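FYI, it's all coordinate maths here, none of it is from the lab. Keep in mind the model is a prediction, meaning the values are calculated, not measured.
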Structure I
Amino acid sequence: MTTKTFYQELQRGLGSAFTELKKNPDNIEYRDALLRCCLRYNSYDLQIEGSRGFYLYNAILETENPDYFLQPVLDKFLSNCSNGIFFHIIEIVYCYAYDGNQLAKDAFYKKYDYFANKKFRLTKNINTDEGRQWDEVAYNLTLFDGFDAFKRYAIETGEIRIKYPNNRKTYDGWYIFKTEYDFGEKRIERYLTKNCEKSPAIKALFDTIKSDKLVRELNEKRNQNTMTIQELIETATVASTHKKNPRYKMRKLRKGRKFSAFRASEQELTDLAHAALNEENLTIKALLLNEFSRDRFPLDITPLMEYAKSDNKLLAETSIDRLKKLKDEKIRNLAIELLTEKGVNSFALGLLEKNYKKSDDAVILSEIKKIRNISHDVQQDIVNIYTCHRSKNAFPILFRVYKKGKCAFCREGVIEAMEHCGVLTNEIIDECLYDSYDDIQKKAKKLKKKFEKKSQK
């Protein structure tokens, strides 16, 4: 394996990089590539697949000198980090500390003090939320110091709440949620209730927690409110002016209110469909079409098939999403047309979920080979196709998606598709035992036992 390939597969969290390192622990080029991965954010989606910190730490342990990585990792941890790298590297530091490294444990106290001393001046923007980072550091300290760490956090956070009650950077509820899970909600509540009279700081935190719970209850009630079609059109009109992400803007403007295609009457669905088809602005049209569930568009689908070819990416994606649950030879022909003209990033693969034929394998493989990095959408569509249909010729497609896909969560689906099609190999199972995604490791262990039982018969 070349250093470049090793680095790329390590970035994606593949077990093949880990097994390669096990064979060559003294390879300096591999060591430096591993360090680069440790100091960069590698996950596709932190919320879906988690960080790759534990995976990288286990890789570090396979090298001849794990201490080589320690100081650069600590320096990065103690620097100003965006959320992506922070939540990735804190796991590596935690592993060092858990294994008894005092420098790593001391780094947690330094980072905690850094955040505590900043008080209300914590950075909060789309990339960096230091309040959330402080919560994570404080939570890790409870793993070392137990409930005493919680007591310290409660007092220091409460003192900041007293001085700056309208500043929400120091508290978002995540720390309380996690510690309630570990220590028990009743124990947390007992401690806070018992000490409210003794400590104004603890009372300030307790009041904040109660206030947040009340807000959540009100939001849940508000989320049950529905929108009229006219309100949808007005909201979509405003959201369409958002250049980067109109769909996200529309969700923000709705403030929890919904239009449910499942609960709507046939007349309401028909009225909304006509409003969407008659809309001239393509982005507004897409936002209105997005309100339909995938199989409840009440009018003729011919316009949607034309929209699927649109240069407006949002309209094309939304129209295809409405069509992908329908079975129709015309939809399959549209999929092949889009694939050959625009490639796999045209969302056309989704149309084959219900309309696939084995002869489509050649087209899919041809287009898949043209892209270096396989997107999350393509991963999902390939998984949906080959878990709904079987093909012995699917292996080169699935193997490329397995190797080049960015999302580890979707990689688990690729493995399931391989098993479904009967093309999963022992070599891939062995690699998956060391994958960065825990669920893939668990699945690989089960599959290995299953394959071993078959071979013994």
Structure II
Amino acid sequence: MSRIHTLALAVALIALAVPCYATTRDSASNKAVLDNGIPVLAQESDGDLDAACVFINTGSAADGKDNAGLTSLVCQALLSCHPVGKYVPPAIRIEQLGGKAGAAVQSDYTCFTLVCQHKSFGEALVVLAEALTRPECSDASVGVEKDGLLCRQGLREDRLMERAYRAFMEKSYGAEPYGLDPLGVPDTVGRLGMPEMHAWLAEHCRPEEMLISVAATDASRALKQVADAFGGLQKGQRAVKGVPKAGQGSPVTESRTYEVEGSQSGAAAVIGYTAPPLGSPDYPAMKLAEALISGGMGSRAFRSLRDEDQLAYSFGSLMPPRAEVSRLAFYVATDSDKVYPAVEAVQRAVKELREGRITDEELVRAKGAAVGEISLSRETSLGRAMSAGVFELMGLSTGYGDYVARQIEKLDRRDVAKAAERYMDKYTLVVLKPGRVR
């Protein structure tokens, strides 16, 4: 369950003419459009490692119930480490160049990632481009990756928090595609094969569906390397049918509690509320609300759960950045007899937040935690490339993270209380306890 990082950039567009692409530029980044229509973001990054994120404008929410897990299977198979004959898989070729490739599947989008030494970045980009546009994965490699996907599903069942969060998403969104598990389920994954993968590739690995974001020690050089690697990709030659997107996720409209089958020992709970999408005027206030409740050891709920009452082994939160309505979810792992008292401690902290019972010290601490998270996201080349790409893909400025940080600094307790009152009323609560319960 990965978090999407934020990024601080200032945008001042200056048109430049470059032979193979048209470019706009500011002091920290280049924005280009390749001749085939692929948008490219390039920014400077310190260190010896360059990074690239190749975004595909579809995610697990578009798989649908019948093909749940298809996007995850495609990502694994394209980068498969399973060799057939003399064929060297892309992931191994990139490792031989001193790099590492991966993929992240989110509800709204898919992102193939590459981190590589500066000297080999261009060669690694070519390998990644070939993997996405001229895949050579075989039935054997697809079979191996299907088995791997099924193993990941099984391993996740043994992890209380992952199981609780998956159940929470399913219950909170109901039949909506945001509630689908990105890894799918055994029945759907078992039915998938090469025909479904080829259809996915034809539909999505096209310039019209792609965005590339890079962070490198030499942004201009990296921009040219991207053009060399991906510039030959042709636009779709056929009329492409409309692909079902995630659609607007519904808010939580009623408070409901679900008890589901857990493990042999231990318990976990996830309680979640409606959260605004990226770009919403309320997004900064809700990020600050999250930090007030769960942002570090100084937060009120953390003190109650881990220090004063010792109600939980683990406590944290997730607020997935989405193009549509999201969720702010708080999770706890504890003993079976403490799970409901732990949930009550979280609910008590939410109630105090909605009533504006926030001290100056808590507000300052939470602002530091929320803004610090934005700053820390810029520490790696991959984080910089990822953040800029996500914002651009969702129709926001690459400097949106900086905007959020500035807005957080301006907020007072009344602003946070109003946002909490608006969003943190109704909730979905999922409790995992030992054995099967009703």
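If you rank structures I, II by relative contact order in percent (Cα under 8 Å, 6 or more apart), which sits at the top with the largest value?
Checked I, II; max of relative contact order in percent (Cα under 8 Å, 6 or more apart) sits with II.
Work out which structure the value -12000 belongs to, where helix-only ellipticity at 222 nm (-39500 (n - 2.57) for each DSSP H run of 4 or more, over all residues; to 500) was derived from one of I, II.
Structure of origin is II.
Matching task: -0.64, -1.29 is the computed value of log10 I(q)/I(0) by the Debye sum over Cα atoms at q = 0.08, 0.14 Å⁻¹. Pick the structure from I, II.
The structure behind it is I.
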